[in-house]
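What follows are several structures.
Just so it is clear, none of the values below were taken in a lab; they were calculated from the coordinates. For clarity, every value in this text was computed on a predicted model and none was experimentally measured. Cβ atoms are built from the backbone, for glycine too; each structure is taken alone.
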Structure I
Amino acid sequence: MSDRLVIFDTTLRDGEQSPGASMTREEKVRIARQLERMRVDVIEAGFPASSIGDFEAVRDVARAVRESTVCGLSRANDRDISRAVEALREARSWRIHTFLATSALHMEKKLRMSPEDVLTQACHAVRFARNHTDDIEFSPEDASRSDIDFLCRVIEGVIEAGARTINIPDTVGYAVPAQLASLIQTLRERVPNSDKAVWSVHCHNDLGLAVANSLAAVMAGARQIECTINGLGERAGNTALEEIVMAVRTRRDFFGLTTGIDATQIVPASKLVSSITGFVVQPNKAVVGANAFAHASGIHQDGVLKSRETYEIMRAEDVGWSANKIVLGKLSGRNAFRQRLGELGIALDSELDLNEAFKRFKELADKKADIFDEDIHALFADAGTHPGADHFRLISMRQHSETGEKPLAELVLMCEGEEHRVSAQGSGPVDATFKAIESVAASQAELVLYSVNAVTSGTESQGEVTVRLSRAGRIVNGVGADTDIIVASAHAYLSALNKLHAVTERFNPQTGEV
């Protein structure tokens with residue numbers, strides 16, 4: 001077997017299925033470019049047949065990514081596969097990932113198909129996809145709860161039809177490590193043509209075992225792991241890419257495997273995904289949490305100061321952690337700003353976009369003396385590039401808050417080119433601000449999340465606000481950053497409203513599951 005572990009990232013597809021994590025096309029491309037910088041082997045960009053928005057996002061990622069393989073998910077039918085082919089055809093390297101459930105429960109209750117029909121359709125789908133590309137992955141959905149004899153028949157059939165990667169999904173996070181390892185080993189032994197495919201696993205984290213299950217499968221012969229940045233995903237999430245990569249790297253003595261990942265890009269990727277989705281990384285999260293390399297115990301501190309290896313098995317700088325480094329300030333010019341954007345993996349489409357970004361940078365530099373990389377990322381957390389971004393726009397605002405008095409917010413808003421002066425009182429300055437905005441927007445949306453995080457340390461830090469709104473089955477995030485937290489809140493709320501207003505924005509993607 002190969003000693004190279006393939007890293008298949010599905011942040012843009014399965015990760016996006018987290019309620020509230022829906023991304024715009026531009027956001028998907030930004031994340032894809034960062035994944036490419038990290039040298040991810042395969043980027044699953046989305047589910048092209050699920051919506052026009054997702055088709056366009058997959059197509060844009062396929063156009064943007066040159067080094068990684070771009071993958072599109074499809075159900076096992078001609079229409080889905082054709083749609084995926086159309087979205088991916090401009091990629092330099094691309095893969096079709098098709099799936100069909102094989103557990104008795106799914107076949108009876110969801111598909112309403114007989115086992116023989118499932119076998120026939122799975123093989124037909126792979127043959128159809130093979131007409132377009134040699135790189136085909138097949139997943140028997142809910143494999144960990146499927147009958148082993150039937151599972152062997154299906155896998156043998158799809159490999160014969162042309163599948164070159166066989167992915168075993170633990171769709172509902174039901175497996176435990178020893179069980180999944182045994183399943184992989186049994187399948188590899190019993191399927192006659194098992195040596196003609198790379199074996200993969202896709203584990204969900206419902207019991208908190210996704211990483212453990214994935215690594216157990218690797219020990220049994222799997223050579224691809226499907227994972228997401230920060231473990232993002234529906235329900236309890238997916239296998240965390242950063243934990244897999246660093247486990248294999250740190251314990252190479254045990255696993256005997258390597259990956260092609262540039263680990264120094266892990267923390268930047270984590271921060272980018274967290275900023276775009278509004279899903280904050282818990283401080284004690286392995287590898288990418290703020291406390292992952294922090295030591296509070298006096299005994300630990302003493303040991304680390306004497307020899308770091310006493311209490312650290314990884315170096316913080318190896319995964320992209322470093323002391324904040326001042327790279328730009330108010331006297332920095334446009335070329336220096338452009339160069340730093342390139343180093344951070346932030347791509348702009350035109351000089352007009354650069355001019356607008358540089359203007360926002362200068363405005364920030366007037367408010368705080370020291371500009372860190374995190375500040376620059378925050379400038380682009382929601383840069384207003386999605387459709388409908390300018391339907392609502394903040395012109396100016398003031399708010400008054402005093403002990404014993406009800407806070408008051410007064411705003412000047414632009415709505416469809418018309419200026420509105422509004423004011424409202426609320427239980428706090430943020431509440432007053434949102435009520436003032438709603439007096440114009442009348443969105444009837446439900447506020448389901450309001451989150452504030454400091455972008456950097458210190459009292460001059462920008463506050464980054466995430467607002468999540470829900471209306472008629474649609475869930476959208478808006479992000480705003482400013483040194484004034486009330487202004488940041490207003491920008492975040494307006495950003496979310498603009499996304500609700502955009503008719504091309506996709507619904508929360510709950511169409512497919514593997």
Structure II
Amino acid sequence: MLELAVFLCGAVVMVLELTGSRVLAPFLGTSIVVWTSLIGVVLGSMSLGYWWGGRVADRRPEARLLSRLILLAALSTLLLAGLKGLILTFLQNKASLHWATLASTLVLFVPVSTLLGMVSPFAVRLRMEGTASSGRTAGNLYALSTMGSIVGTFAAGFWLTATLGTTNIILCMAGALVVASACVHLGDMRLRLAVGGSLVLAALALSAWDGQLRQIGLFDLDTAYQRVLVFNSVNKDTGERMRVMTTGPEGMQSAVDLADPARLALPYTRYYRLAEHFCPGFREMLMLGGGGYSFPKYVRAQPGEFGPSAHLDVVEIDPGVTDIARRMFSLEDYPGLTIHHDDARRFLNRARAQAGVQAGVQAGGQAGEKRPDYEVILVDVFTSHYSVPFHLTTRETVQALSDVLDTNGVVLVNCISAAEGPKSRFYRALLATYRSVFPRVESFLVGNRADPAEFQNIMLAAFKSARAPRLTSPKADLQAMLDARYDAPATRPGDPPVLTDDFAPVDHYLLSL
């Protein structure tokens with residue numbers, strides 16, 4: 001039974017590490033800084049546990065002591081589930097992202113990781129029968145621990161995170177450690193029952209708390225890819241109530257106006273209406289990044305503006321986000337709207353390879369039917385404000401966009417950055433990347449056009465044709481957007497280089513914001 005305990009502890013380590021990214025995301029985001037701190041702290045804690053566990057085992061090689069250490073790890077896991085919100089709320093704004101992330105991971109994950117690191121060397125000492133078989137004993141037990149970690153990794157990544165939710169996973173891992181403790185030593189039943197009872201009470205209390213949050217309109221949801229928060233807010237432009245979707249501590253990824261679900265609630269989404277201005281009468285549109293499906297809903301709800309025959313492909317990697325959009329953001333099955341659950345880069349590669357062969361089945365069409373190239377492509381791909389999938393910003397991706405775009409087409413790209421000053425590195429890198437492929441790229445400041453150095457949404461418009469686009473419109477609202485054009489200077493000394501698959505430090509550029 002000792003071997004089973006080692007296996008279970010190895011699995012719990014990796015489940016908690018992967019779940020840790022979900023714990024931190026609503027408060028600190030999902031950037032490479034978060035993953036670096038999490039992985040580094042867990043590895044350091046495990047190393048400390050190996051050293052400490054070996055020393056303790058030499059002094060007191062007792063199964064009962066190891067059982068109690070595992071119970072203590074279960075209690076630490078329980079405290080992680082109960083205190084994570086309070087600790088992260090306190091720490092998230094106390095320092096820079098680097099230090100806040102490091103402090104949070106140290107407080108939350110060092111105790112349980114260190115205690116679980118003690119298990120393997122302690123188990124080796126308990127199983128040691130002599131020097132003749134010491135190598136085999138150590139190898140077998142560490143192999144079991146590693147196999148447990150492998151199982152835990154796949155279980156967390158492929159099933160647990162999308163099935164149980166973050167808090168429930170942590171509580172289940174605490175329960176698994178109680179079982180592991182019993183596998184090592186059957187005594188201390190009162191202590192074990194006390195910890196198990198605490199788990200049950202914590203589960204009931206946290207479930208009741210989640211119920212209260214849902215009653216006030218706050219939903220904490222886990223999908224296969226990310227943790228999503230949905231809550232009610234107020235539209236500062238209209239004063240109307242709106243529902244917001246966010247995947248990080250800053251800003252919002254999507255919003256729906258509860259009074260009019262087809263209205264574009266966020267200012268930057270209105271700039272996608274320039275698609276019809278630059279490509280009047282277009283019939284084929286591709287959007288990378290679905291989220292709350294704000295603009296696709298708008299397109300289908302405005303046949304007079306975009307034409308009833310316009311077809312829209314939306315590529316959203318996360319089916320869970322699409323399900324949330326259907327349940328909470330009024331996404332209906334609109335005719336002429338085809339949703340592809342795929343990575344945007346994979347979709348582009350396949351679309352380019354198939355030379356315009358339809359990848360999905362559109363309403364009234366057949367799989368494999370030929371279509372024209374896309375006349376409009378919209379790009380809105382963010383994991384959170386400070387985390388953009390780097391492989392969707394590179395020259396290789398931009399070239400793929402160009403390859404599936406009509407000769408007179410346009411690509412509209414949402415960028416969050418400043419246009420000038422120290423906070424502009426992401427914008428300047430992205431601008432240089434699109435300029436390296438497209439003959440003409442324009443920029444429009446969505447937030448404060450009077451201050452290009454301000455952090456804000458910037459809409460890039462990349463044209464397949466070199467001719468100058470029309471920058472006047474008889475519609476006052478479109479003209480206001482066109483007047484927000486920013487005359488971006490040519491490349492200057494010190495500008496970041498073009499982003500490529502080999503070199504795209506997007507996270508670092510965004511962290512400077």
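Before moving on, here are some points about what is shown:
- Top of I, II by FRET efficiency 1/(1 + (r/R0)^6) of positions 139 and 347 (r between Cβ atoms, R0 = 30 Å, to 0.05), largest first: I
- Which of I, II yields 0.55 [FRET efficiency 1/(1 + (r/R0)^6) of positions 35 and 243 (r between Cβ atoms, R0 = 30 Å, to 0.05), calculated]: II
- Origin of the derived value -16000 (helix-only ellipticity at 222 nm (-39500 (n - 2.57) for each DSSP H run of 4 or more, over all residues; to 500); candidates I, II): II
- When volume of the Cα convex hull per residue in Å³, for residues 411-474 alone is calculated for each of the structures I, II, the largest result comes from I.
- Structures compared: I, II; top value of distance in nm of label points 7 Å out along Cα→Cβ at positions 19 and 483, i.e. the largest, recorded for II.
- Label whose coordinates, when Rg/Rh (Cα atoms, Kirkwood Rh), for residues 195-434 alone is calculated, return 1.01 (choices I, II): II
- For 0.25 (FRET efficiency 1/(1 + (r/R0)^6) of positions 339 and 427 (r between Cβ atoms, R0 = 25 Å, to 0.05), calculated) the corresponding structure among I, II: II
- Source structure (of I, II) for Kirkwood radius over Cα pairs in Å, computed value 25.3: II
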